[in-house]
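The data blocks that follow each hold one structure.
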Structure 1
Amino acid sequence: MAYLSLTNIEKSYGQFRALDGVSLDMEEGEFVCFLGPSGCGKTSLLRIIAGLDRQSAGTVEIAGKDCSNAPPEQRDYGIVFQSYALFPNMTVARNVAYGLRSRDEGRVAEMLDLVGLPDLGDRYPGQLSGGQQQRIALARALAPSPRLLLLDEPLSALDARVRLTLRRQIRALHDRLGLTTIMVTHDQEEALTLADRIVVMNHGHIEQVATPAEIYARPASLFVAGFVGAMNILPATATGRGSVRLAGLELAGGQGFAEGEAVSLCWRPEDLTIDAAGELEALVESVEFLGPFHRATLRAGDLGCFAIDVGAERMRDLGLSGGSAVRIGLPVDRLRIFAGHPS
């Protein structure tokens, strides 16, 4: 039985529908990320799970219990907000102890040690860095030993190096404590590296629920293809006989599409190749150095710009620069095809 079960969740603010029939099951011990652009409904869904907002329709079950109308204190979770939400007039130790029934100094010390800040109990939040404050907020959320941990974009206000460190720490704590964790994020890298499953959301509904590897390799919709990771999306037309036309080329694929139907062909930049026998002729517009690889922006006639990733050693051999003419291999085994063109 699922530990958390959401059924047909709806949330409206006047005429605006923030969530539109969202259903999701989570197993105990899972780490799930709600991923999507601003305004997609991911934070609204988290707040409904927490009982901080009430759904307009639908049910929330936690550990087999209908919590649809239960107050937050009856849902057995800890929560960490983007803004830390620490009490500035309380010491670190008192902040961590806030959710405990009694001020258990032993439990406070245990939590501070757990997040790697054992000596900061007597300080105040204003004396800490952003990363330290977020770890204190995490310790406070974990102090009552909740079974469910809710994280609302906890890393977005931190610099890149601190985000990376805390990302690893959050996943390690999840595994060590056997928590069920939900994290809201708009950062694709966070979701891909942390989650057991990702819930990709858009305009109040779920586009895809799958493992990070599956979402990256086999996006279920044109939105997911364009939102998660770098993706080339090229306009083409279906022939109606199991192939598509792209800039005068006919490529295998496109079964199930009608003749003349507009389709989008999707390749990751790392899946395209520079090959003298490649199907598509293009000109290099620019080359961006990204450490272990370069990303070349190319233009091919009316197709517009698209990108290809080239390893450092291969780049040295090719000597690409702006204005270079190249031929591009279009591997059909890495191709994803979707109806329509991006809006």
Structure 2
Amino acid sequence: MLLIFVILVSVTGIFYYRNTFKDLLTDISPVQESTENKALEQQLTERERLKEEVQNLAEEKRKMEEERKLADEKIKQEAAARLAEQERQKQQEEQKRLEEQTRLTEEAAARLVEQERQKQQEEQKRLEEQTRLTEERKKLEDEKQKFEEDMKKQEEARLAEQERQKQMDEQKQLEEQKRLAEETKKQEEAAKLVEQEKQQLIEQSRVERQKRSAKRLDSFGYVDDLVAQDLLQLGEKQKQISVVANINKWQSSGVLIKKGNTYKITATGQWNLGGLCNPTGPDGEGIYSATCWDLGGQTVAGYTHSSLIGKIGSGNPAFYVGREYRFTPDEEGVLYFMANDAPAFFFDNSGSFSVSISVE
């Protein structure tokens, strides 16, 4: 409200100086006297209106001062009431404190009386307990003497039973040693039979491998993109991979072949060695036609160009796998697969086989 009052006073001053300036112009330009008289009347009217607004503002300011005084008076009354209430509460708290102090004093006196009574009772109990312990001690000594006599008899009987049990244990130990010796002998004989059977399987596999193997080592490279693992360390003891026809390198199966274990390879699927040849399965049967001839050059001679072949390690010759091959190797190494195609003709091959390797 004060800001509005200041603005109105400023506007009034502006109009006052404007009218004074116009009065000077009147002396200079009599022609404009009529127009300036009208403007002067309007200014007088505006000045009256502003004067009235200033009076209204002064009245509002007076009312606000009265309201502020009333509010201050109300605040003083409320503060006085709060002080009176605080004094009353203080007196009540003091009264409660005195009453609590009296109650605590009475309780302390009652506790002292109760403690004295309990002390007398405890002394009486202590005397009675001392008498009871004396009687029990005598009784325990009598029982101890009797117990020692019984223990002596039991110890004698235990030693006799222990001697008897010792003799029985020695007899059982001799019998167990005899039984273990017989079982060890049987196990050794069984192990010899197992080893003999394994050697027979190895020999049979070696003979069969010679029939299936290439006459010389090949010069193909290797694709070792899989980490080789022993199948016996896998939960399912088998692994399945895909062997593609158009890679002229040995493709790793990710299986590490161990000497003496019996493995089984099973292959399914179809691939095609060039557009002029017939598509075949892993055994390579039916590849040749009037437009596709057997011109030789296979890695493993005696088997078709589209048959599946394998290899153990890099220092052994390749061998024919086909649809299924079960063997017990006498060597160890990573198992590889590829097509039996001639080295320079892999570029137009297509298709793949799904190959499963398991250990028995």
Structure 3
Amino acid sequence: MRILSGIQPSGVLHIGNYFGMMRPAIELQKEGETFYFIADYHALTSLRDPEALRENSRRVALDFLACGLDPERAALFRQSDVPQVTELAWILSTIAPMGLLERAHSYKDKLARGMAATVGLFNYPVLMAADILIYDSDIVPVGKDQKQHIEITRDLAGKINETYGSEPDQPVFKLPEPRIHAKTEVVPGLDGQKMSKSYGNNIDIFGDENETRKRVMSIVTDSAPVEAPKDPERSTIFKLYSLFASKDEITEMRERFEKGGTGYGEFKKELFVKLWDYFAPMRKRREEILRDKSYSDNVLARGSERANQIADQVMARVRAAVGLRTRGGEDRQNSRPRATGDGSVRASNAIAEKHQPASESP
């Protein structure tokens, strides 16, 4: 089973990134062959500072490794280090219905928040589909708000298969499945909305201690007095505390909410302590990685090599299917490799044989 996920290097990572994407991705290392990319092509739709983009990409790699990503099990790489993905995005765009992209929730949401209506923003789901399909991905862990992108990916893959996959047992693309972790579908921010850098309601994973405490203490609450019972299900404090605490600790705080007699300020202090202690081992690991200047770069280079092996295979199959010349300049009309259920590729042509799937298996 091959698992794929990506994260944008659009700024400093926050706990919404950790619980929504990073921790599930780290846990999935035990389940199959994992590929995780830093989505720097996607970040170009919102970040126009080249040095910031480079620095953010390095920081994402550092933070991911500090939080527990194992480079012996997972391939971590920059999206732009596999440029074949942009070729696949173009091929997918030639069969993508305009209406399908116009219905994309993320596009409408970003326009509503004031982002410019660029072609790149509109085509964002097509590039995301290429990200997923170019690695023959089986599973894509996503938040509830990203599920539509997987549906679009399946629609585009199915359309390519119908158009070019002439034999039922030899589809051009596999159809990936989403995996949604119900407990962390949406991590609330300081104001109760989904935590997002663009909303300014984030709590950073590796933020300064005083700044982190200040942000936790600024969580928006209602005006219930100290002695009044409080509804834990409507409290951002309780929802965030539940991400870090044990079942017994969650039960105990719930009872205190419902009983009354404890103010929101006290609950916020308890949340800060729990949050700060939770990330303490990861802060230590991050400091260790920073002492080896080449470690993160070496991890990204190895991950890119593995990713390119798979991407070259898939693109050989796609180019043959749609009628383009494969690398080396030879037409492969009747020797197209097939996408198989286990993520491997069977090939009868020299180009596909040249690049076998990475032998490392988590």
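Every number here is computed from the coordinates shown, using simple stated rules; none is lab data. These numbers come from a predicted model, not from an experiment. Cβ atoms are built from the backbone, for glycine too; each structure is taken alone.
At a glance:
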quantity: Per distance in nm of label points 7 Å out along Cα→Cβ at positions 83 and 195, the highest-valued of structures 1, 2, 3; calculated: 2
quantity: helix-only ellipticity at 222 nm (-39500 (n - 2.57) for each DSSP H run of 4 or more, over all residues; to 500) derived as -14000 - corresponding label from 1, 2, 3; calculated: 3
quantity: Percent of Cα pairs over 32 Å apart derived as 38 - corresponding label from 1, 2, 3; calculated: 3
quantity: Comparison of 1, 2, 3 by mean count of other Cβ atoms within 10 Å over residues 35-42 - largest value held by; calculated: 3
quantity: FRET efficiency 1/(1 + (r/R0)^6) of positions 147 and 227 (r between Cβ atoms, R0 = 35 Å, to 0.05) - highest-scoring structure of 1, 2, 3; calculated: 1
quantity: Structure with the greatest value (metric distance in nm of label points 7 Å out along Cα→Cβ at positions 115 and 243, set 1, 2, 3); calculated: 2
quantity: Structure (1, 2, 3) behind the derived value 1.2 of distance in nm of label points 7 Å out along Cα→Cβ at positions 43 and 307; calculated: 3
